[in-house]
1. Output the label of whichever structure in P, Q has the greatest value of distance in nm of label points 7 Å out along Cα→Cβ at positions 56 and 72.
2. Assuming -17000 is helix-only ellipticity at 222 nm (-39500 (n - 2.57) for each DSSP H run of 4 or more, over all residues; to 500) as calculated from a single structure, say which of P, Q it is.
3. Consider the structures P, Q: one of them gives 3.1 for distance in nm of label points 7 Å out along Cα→Cβ at positions 32 and 152 as calculated from the coordinates. Say which.
4. So relative contact order in percent (Cα under 8 Å, 6 or more apart), computed for just one structure, reads 20; which one of P, Q is that?
5. Computing Rg and Dmax of the Cα atoms in Å, for residues 48-111 alone gives 16.9, 51 for which of P, Q?
6. Of the structures labelled P, Q, one was used to calculate P(r) over Cα pairs in 5 Å bins from 0, in percent, giving 1, 7, 13, 16, 17, 15, 11, 9, 5, 3, 2, 1, 1, 0, 0, 0. Name it.
Structure P
Amino acid sequence: MTEALFVLYFVILVATLVIKTPIIKGPWLFLLRAFFPNWKFFHAVGYVPHLYARSAVQLASGEMPWSGWVLIYPRHLRRLSHLVHNPDTNIGLAQQNMVDHFWADLHDLPEGEDPRSLVSYKMMQRLVDQVLRAHDVNFTHRQFELRMVLDGRSDNVDTQVMMTSPVEVATC
């Protein structure tokens, strides 16, 4: 009995690798995407999507001084206690997973189509608002960029901007 289940498992595994299935799309699917990592980063070593954002406060004179660009997912220090309890890194990994899904959605978007209609774009807006709110509670406008970064051993070797959002009024 155990051998039959073992063989059945491998038959199903081989079948899923051989049989091509259509990509399932739908707005309801985006609610479940956070639970499944985007495995496209394993296809090749190279550029990795990073999300940067900046904020501005509109002054009474109409001027908007902008902050510097902030990396949304900075690396956290590793500690031995993180092997047991590590909520900050876990939420960071989930947020980076959202950025990876956003990159995949932009990559699959037909040429000339507006990315603001994507559910993942709206999720990025909310993530950016949340992170910028922690830096400056009073900001009124935001802008974010998706950059493809080639990391070296100590610093960034190359950076290419994949998408820059328009200047938008903060919603939170």
Structure Q
Amino acid sequence: MRKILKNHLGFSLIEILIALGILAGSVGVFVSRAHNSSRMTIEDQRELTGVMLANNKMIEVEAEIGDDTARGKFPDEKEEAGVFEEPFGDYSWNYLVRKVEIPVAEGSEGQSVVAMSVIKNIMKQISKSVRELKVTVSWGEKDEEGEPEFSFSLTTHVVDIK
């Protein structure tokens, strides 16, 4: 028989193996979490870049429309697309300017012909002087339909005040 020492100082092999297993599992979880965190940070950075590029393109197009309006040319419809210059070459943009059409419902029995005529004239004037501007920035891999993985759109309205 084996003699058991009362003042046993140290760990058995099984205790060391269990501790190493716990340590390895903890390190694995930590590395996995760190990888996911860095991947999410990169995605967030790309998304923030897309938002900032969309905002800059919106300001640029609004300025172009303002310059055209000052020259007496308020666009009815306009669409352009392109790719940003380096270092943002993997981001593409497009914008659409379109006339705002406000539908006018037919009047009910209680409404007068004069009131409906006034409403139609107001809607016509609004349609002449308001344009919708939509800017979209896209990035990432394209799917089988050719659509980019990520996109961000901003929409505003531009008014020609005469």
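Only the coordinates and a few stated rules stand behind these numbers; no lab work does. Every value quoted in this text rests on a predicted model; they were computed, and no experiment measured them. Cβ atoms are built from the backbone, for glycine too; each structure is taken alone.
1. Greatest value across P, Q: structure Q.
2. Q
3. Clearly, the read-out refers to Q.
4. Q
5. Of the structures listed, the value fits P.
6. The value was obtained from structure P.
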